[in-house]
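For reference, the structures are reproduced in the following blocks.
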Structure I
Amino acid sequence: MNYKVIALDLDGTLLTPEKTILPESLIALQHARKAGAKVVIVTGRHFVAIHPFYQALNLDTPAICCNGTLLYNYQEKKVIASDPLQSEQAKQLVDLLDHYDVHSLMYADDAMFYKEPTGHIIRTENWAKSLPESQRPVFRHVNSLREAAHEVDSIWKFALTDTDVEKLNNFTQVVERELGLACEWSWHDQVDIAQAGNSKGKRLAQWVESQGLSMNQVIAFGDNHNDLSMLQSAGIGVAMGNSVEELKACADMVIGDNTQTGIADLLKKYF
């Protein structure tokens, strides 16, 4: 098979635990692009939180963000396709969050909104402060997520975090049953909630087809549940060594963890 697209999740996959890209990965991806491959980021992150990585990779492709909720043109700084949550859906979700005492970060427009500064938010903000100002994602502390949901134009997703994983799991069942929204685990203690039907695999397939290519020509790398749809539909689905077991089970191959050079080693075989 003549592979033409390399689809990369960021956290836990292309990025090391220190949120950096291995030099070997950068070089291998540069070589692959010179050989004619298209490299695309497919992430759960907001587009405002991918600047340092997009720039390090020097890409010219749009980024698939928020688990497939949107396709973002980085050069023109605009969303070119999206399926956001409706305002009423977001308000109903916030009511459930308040009722079950679950904290969340709301990804909307060009910022991330929060009411309570959880450990996850504090860590992410500290990481943001370490970046040059032009690369920093925008966080906004609000008194009410419900009011914020009414004021923004587009709501991409909600990211829920809690040290009590069972509590999160039970809450997602309530959300799926009562609101019919899509709930996907993106980290061991984080669940993302978005419009039903959104997935990394679906948005990636749409973009790949727009390029006159097929998913059989895609090599996709991931590490968590929200990467399942992408790996299952790709020509080669690659799970990192640090992946959740469910992803390893459905992947075509498993490579080393995100501190090792597995991505670079594999790309050298095909490009």
Structure II
Amino acid sequence: MPRTLAVELADVPETALWTLYQRAGEARRADAVLHDPQAVELVDRIDYPFAERFGPAGGFQSQLQALRVACFDCEVSDFLARHPRGTVVCLGEGLETQYWRIDNGRAQWLTVDLPEMVALRTDLLPPGPRQRYLACSATDPAWQPEVDPAHGVLITAQGLLMYLPPHQVRALIASCARAFPGGSLVLDSIPRWFSRLAVQGKLRHHGYTPPPMPWGMDAGEREKLRTADPAVASVRDVRPSGGRGMLGALLPLALAVPPIAERRPTVTVLTFDQQPG
């Protein structure tokens, strides 16, 4: 039987357990919108009071999280179809299990995360021959020379940027745009109203209060990301699809009807110029 590992995390690192729990809760359903057996296995192995801390999983919140994750999976899968030997750089990956869902058997994967998260990830998800884990802050450009750009680069920042101050978000985008000509960055953002509630500590749910989220961006503001650096060539919205029940019925309206459509969470792809500057 797999061993049980006690885990103690707080503040932003603890959010890795929340997202893992939500993915696993969705994946356990027979009608799941995301197939993620690795997440289910991890939750079963980790000694942590998931339900007591975060409440029940498998409902609306889990499905919403899974639909967001599916947006990232779709973009990474498309990149790997065009660049089979490319490099996928996952910033602040936490306990994300994307590699086990969509790896093509040829690509290189680099995880960049804080030392405590890299240590935990190494213990729970030992890297394979084409995976590397690097203990480094995503905002520190020291990780960039570790990336081989020869076969294409896609960077993901999933569930990360909202925990950074706005000036660091812009600096990170600019740094990636300059360092990886022709590459791209997939990121997600929360709307401004949600950011305000998080900063004020008003998102308490089942006894859990998420950390402050100082960076928020409404969907209607996504073009402003181009101003982070002249090397940002284009900005594209990635819209979730599918869904079941009430969420599945309301999702098309939320994506199309103002003002909700302009003040919703977003997944965005930034592409970088081939020859910046």
Structure III
Amino acid sequence: MSRLRLMAVHAHPDDESSKGAATMAKYAAEGNDVLVVTLTGGERGDILNPAMDLPGIKERMPEVREEEMAKAAAALGVQQTWLGFVDSGLPEGDPLPPLPAGSFATVPLDEAVEALVRVVRSFRPHVMITYDEHGGYPHPDHIRDHEVSMAAFDAAGDPERFPDAGDPWTPLKIYYVHGFVRARMQLLADEFTKQGIENPYKEWLDRWKDRDDLMARVTTQISCGEYFPQRDEALRAHATQIDPNGVFFAVPMEWQQRLWPTEEYELAKTRVKTTLPEHDLFAGIDGDE
């Protein structure tokens, strides 16, 4: 089989390491071409790791985020490119303030879609990964990521759309990555209780009591537990965003690999026949297509 190509479209640097990272590392290690497209520079991200709240970091945040992204991509063994839009930030307040002018979520949709179509036509992915209609969580850049990705999936193969963006290419499947599944978190929380250890997920689970469990939407689970260490290395590479003493690293690796060694996806659109549930993002795809 020819090499297959997987493109993951993410809103900010660090998103790729917290959502589907082990899957990407797995496919890359198996000899496939994997590209992360980072839509914004993450310039407005807060410093969430106290150890990185140092003089000069905020002043050069764009460069720091680029350096972190390069380390994360290397840890996962994937390619990475920037789409070049500016982080919209996460508005707070009541009422919410307007988004910064010129930021990604305010750019006309077709402008962002054409930029992504250009990358799709250049890389020619068989499969794309994006977020669901809620963005995974309601960050304006994540919701826009969904809108742009779905539009680009439809437009990239149409020669009448964006004729200056390269030769048409038709991706075959597009998935939503469901990085935070309540059932997984509950299972790990139960293990803490079983072991007589304080559950670090209690507050998180309490907030999710009235939230539908995304497992009801999952169509595809990828077994990738052996790549969890690479995922964690990539997470730690985003040192301004990820606290190495935080909740991302609260669960022992052995528990994760034993209790829930998969990452979860929802098949949003397909142009090939496949059978659900799936255990391979490339299911139904001939490498020569």
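What to note about this one:
- For the structures shown (I, II, III), mean projected area of the Cα convex hull in nm² is largest in III.
- Winner on mean count of other Cβ atoms within 10 Å over residues 75-82 once structures I, II, III are ranked, highest first: III
Each reported figure results from applying straightforward, stated rules to the coordinates on display, with no laboratory input. Since the model is a prediction, treat every value here as computed from it, not as a measurement. Cβ atoms are built from the backbone, for glycine too; each structure is taken alone.
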